Every structure is written in C-alpha cells, then in structure tokens.
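Listed after this line are the structures, all set down as structure tokens.
Rule-based calculations on the coordinates, nothing more; no lab input. Since the model is a prediction, treat every value here as computed from it, not as a measurement. Cβ atoms are built from the backbone, for glycine too; each structure is taken alone.
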Structure P
Amino acid sequence: MRSVLILPLLAAVVAADPLPSWNNTGSKRAVVDFIETVTTAGSPGYVSPAERIAVFDNDGTLWAEQPLYFQAIYIIDRIKELAGDHPEWRDEEPFASVLKGDTKKALEGGEHALIEMAMATHAGLTDEEFADSVRAWLESARHPKTGRPYHEMVYQPMLELLAYLRANGFKTFIVSGGGIDFMRVFTEEVYGIPPEQVIGSSIKAKYELRDGKPVIVKIPEMNFIDDKADKPVGIHQHIGRRPLAAFGNSDGDFQMIEWTTAGEGARFGLIVHHDDAGREWAYDRESHIGRLNRGLDEGPKRGWTIVSMKDDWSRVFPDPR
C-alpha cells in the first residue's frame, strides 16, 4: 500500500500557510487561533505538550464514507470471496441478499446485520491473516464513483490539519465506529497515526497456539462498539486524558465533541459538513450514512466550528498518485 501524502505534508507544515487547502474563511481562522492559543508560551490559554490531545472520527471526517462505509464494502467483498466455502449462505440472510447483489436489502437489518456479517467474515482469522486480507483488498479494490483506491479517498484539508497539529506538539488519535483492526492496517501510512493511537469497534479475540506458534485469533462475539456515547468511554479507557480538540462529521460524534469541549480551558470542536455535491457528496439530516442533525442545530450554539466542505475547502481529495 502506497503512502498518500505524508512526505508532501511535511513541506506544507513548514510553509507560510500550514493549511493551503483551506480557504481563508472563519473555519480556518478558528483552527489557527485555537492552535496558537494553546501552544503560545505565556498565553493564558497555554497547554503543556503532554496534554495536547486531538481526536478524530475516521469515516466521513478523514476519508469518505459514501455510498457505504468502506469497511462494509470490504465485508461484502469478503462474503463473495468466501461464499464457495459456505453454501448455507445462499439461503441465509443477510448473506443471501449480498450474493444476489442486493446490498440494500442485506443492510435492512442495520447495525445488527453488519455486525453479523463482520463476525462471519472476520472470526477464526489470526490478527496477521486479517491484516493481510485488508491490505490486499485496499490494494485491489476501487471506489465505484472515482475509481481510486479506498485509501486515497482521504481529505487533503484534514491531512494538512493532522500534520499542523502534530507540528505543534499534539498527539493525534482516531476514535471511530469502524473496526479497530481494519483501520490499524493503514492509518500510520495514510494519516501518520500509529496503531496504538487508534480506537475503534472490535470483536473479541483469544490467544492460542497454532502449529506451536502463538497467535491472536478473532472470535464471533462483540467486544465494543465505539459510537455515540461510547466514544468518550473509549477515549477514557484507551487514552486516560480528556482531549483538547475533537473532530467529527455526524451525530455519532456528538458526545465525543460534547465531552471534549466541556473540559476546562481552551477547547475546540469541529464538524465537517458534507455539502459539496460537485466534488464529493451533499448529505446531512436524512442520510443513511453519517446523519448530521443534532450537530447542525446545536453545534454553533456550543461554539463548535461547522466546516462547509463547499465553502471552506479549496480542494477535497489529494492529487492521484
């Protein structure tokens, strides 16, 4: 898997403008003002580097999530790949609908159906086998609209923001409803975020010996769903510090941003609003993916920054590599 923009971002950080893909609007000024406030020694809002924690949702915040969460697409492709070993899937839902090409029907069961498919396709694999499967998929699969590899469907302005924060002493974490082991395959190479700084949903695992070799094996039992009110719980359990800044795009991120900005001192909350049908997609209140309702209504009243993808970003995706 090729790195997307890590090296070019280093140049961007030391440039006069660390956020070149952000238009000169209130959103960009809010980001810069916050970072300057908490990093300027002697400032009333100064925060020591040890406490500079920033958390980011992944789907819809760091990379695209339409027409379907990318991990869901991986799971669907995995079902098709494994179908020959599971003849019973031809008559069992939601697998039967997947094999008939009716993804909409397969997902009518919502979160429960997706979890069932995830456990069926992930369980029994060692951590290394699962990572190899995801890595191979990322190399070969292509987005249906853009034709780009999924790990290149990332947002250039957010890559710049990650680099800008780290250049100013922040430690950046991903806190996502996506699978923790799925994301850990690519986050360091694509975002510069190492696997130990990724928090996500997971199924349980166990330690065992296979042919005398110790391995970690996934088992078909849910462990943790990192969404909504459980995002602050995941942050508390994994990080142990309340973040200074939180970035999301949907109401699934509301409690994470709420908890972050409720802390003392300078805090920052930001929501990416998908309102650019020309360069990406336009969706919010009634979307089946990344629904944004409460955040739009309450975010501004709480002092959170609402980023208009259409107005605040001069570009959306990096140049193809």
Structure Q
Amino acid sequence: MVQRVESGTHVLEIHNLYKRYKSGTVANRSLSISLDESEFVCVMGPNGAGKSTLIRQISALLRPTSGTIRVCGLDARRDPRKVKAKIGYQPQHLSGLSELTFFEALYFLGRLRRMDKKALTARIREISSALQTEPVLKKRLDRISGGYRRLLGVSLALLPEPPLLLLDEPTAGLDPVHRRLVWRQIHHHQERGAAVLVASHNLAEVQTHMDRYAIMVDGEWVKEGDFQVLAEEAEAEALVSIRIDPVRGQEGALEEALTQMGVCGQYDAEQRCLVASGRSSVLLDALQRGIGRLARMSREIKIERGSLESYYLEAVRRKGAT
C-alpha cells in the first residue's frame, strides 16, 4: 500500500535549489517546483541539462549548495535517512551488485529498507510478475542484459511502494513490451496516491503520461507548468506544412489563390505540387476560409502538423542548447 502524506503537505517541495560542484560547474540554478499526491511531473531537457543532478539531490544522495528540498514535509538536508525512506529512486545506472542474483539484489535492498521478510518476498514476486522478470530472478546481474538491469532499477524504486517515485529515464533501452509494462506499473502506483517525477528527453513517449512538465536547459527552467497548456500552445505555434496536388493547368491559379489568402506557396516542379508552410494558428485559419476555392482547383490536399516534440526542441534551441 502506498504511504500517504498528511493533509495539506506537498509530497515534494523544492525552493530556490542551487547546485555548484567543486569544479565550479553549476548544475542547477534557482529551481522551484512542487508535487502533490497522484501527480505526474516530467522534467525534460537535453543531455547534461542537470536532470540527474536534480534527482540525486531530491533523493538525499547529493547535498545542494543552497535552497530547500522537502519530501512529505521532511527536510532533505536535516533528515536524509527519513527522506530516503519516503522515496523510490531509479537511477540511470546501477553498480556494485554484479555478484548478486536479480532476486538477491531486490531482497538485500528491501531488507536495508527494513521491510518484513515475508512481505518482502511476496512483494518481489508481485513486481516480477508485473514486469515479467521471472526468467532472470535466479541469474547473476553480470550475466543479464542491459534491459533487465534497467528493469531491476525500476523494480527497486517500486519495491517499498513509497509516496514519491523518482525515475531517471525509466524505459531507456527497453523493448516495446517491457516499456508498456513499466508505464502500467508507474500509473498503478500513481492511481494509489504516489507522486511521480520522471526525468526524460523523450517527449514522444512521456507526453501521454504527464500532468505537468518542466523543461531544463543549462540547469534552469526554460518553461514549466500544466502539460495541457503546453500542448495547446504547441498546437497553436507549431509549423504546419501543406501540399496541394493541382488540377492540370491550375498551378498558377492555385498559387494566386494562396497569395490572396495570405499564404506564401511555391510550386515544386519535381513533385508537381504546391508547398506552403507556416504557423498553424495562421495557416489553418486561412485554409479554413478558402478551402472550398482550393478544392475546386486541386486533386489532393495534404496537411502535416508539426509535432509537440519539434516545439520542445525549438524551445531548447532558443536557449542555445544542442
């Protein structure tokens, strides 16, 4: 059963978090965010943006330079042991467990969390069945695939049924079947009250799961807020491409019609079609007004909407990131 938090208390609350390494590298800059029960937040950003550093600080594995982190009302600096007990953490990479079997790794770390032996064994069987890892339970970790090692990390995060799940690229390297099983289990815990923070740069995958988002570049938020607002904004601002296959002899008339509608279209001689592109908020509105006229001079009209991921990439590029 997922542990619950006191009424009125955020599961996670971060305020003005700042992290500078001894080398002088600044990984996080004045980050603030909060999560409540059953809320799913995705932190997106390119490699090196500071996502993993953020998660390690929340997990009380890395001490922030300044700012505050509270998990279920507990201060991560003052009570790191109590904070760790409230968190299920899946890192990008696991190390130091290679001589253990899959089952032994889960059992060992479950006992470190003071889980009852009988309940722990039953929980391991439950997770293994849900994620279909039974075939490797008795195999040593240095003899299983990278995908199964990734599933071990996810299993370790889910094992204690904590109020906060921190997942760093949870499905990277997994096959389609196991990706779906992992997301199913994440949502199962979310529905039972767990707050979920996922770090990823694969927007195409996580966009169907998140409630809120935060885009990080060079250690700071570029954009953050409600995901539905982001999706609507992306839809309005994304580029849309239109390809019109004209009726023979109507090429010039079509180009003139587009110009009168305020759309700049050019004839592609090789593909024998007119091509136009622009912001969807402008282009689709113009097409809606003149679609009847265009249809009379066309054999086919194709509209290709820009993806949400392309909008995210543009937001990242504006900050100079690759």
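A few remarks follow.
- With distance in nm of label points 7 Å out along Cα→Cβ at positions 77 and 229 derived as 2.9, matching label from P, Q: Q
- Comparing relative contact order in percent (Cα under 8 Å, 6 or more apart) across structures P, Q, the highest value is found for P.
- For 80, 45, 41 (Cα extents along the principal axes in Å, calculated) the corresponding structure among P, Q: Q
- In this comparison of P, Q, the computed figure 0.90 for FRET efficiency 1/(1 + (r/R0)^6) of positions 45 and 189 (r between Cβ atoms, R0 = 35 Å, to 0.05) is attributed to Q.
- Identity of the structure behind 19.2 (criterion: Kirkwood radius over Cα pairs in Å, for residues 141-284 alone, calculated), options P, Q: Q
- Structures P, Q, by distance in nm of label points 7 Å out along Cα→Cβ at positions 53 and 277: label with the highest value: P
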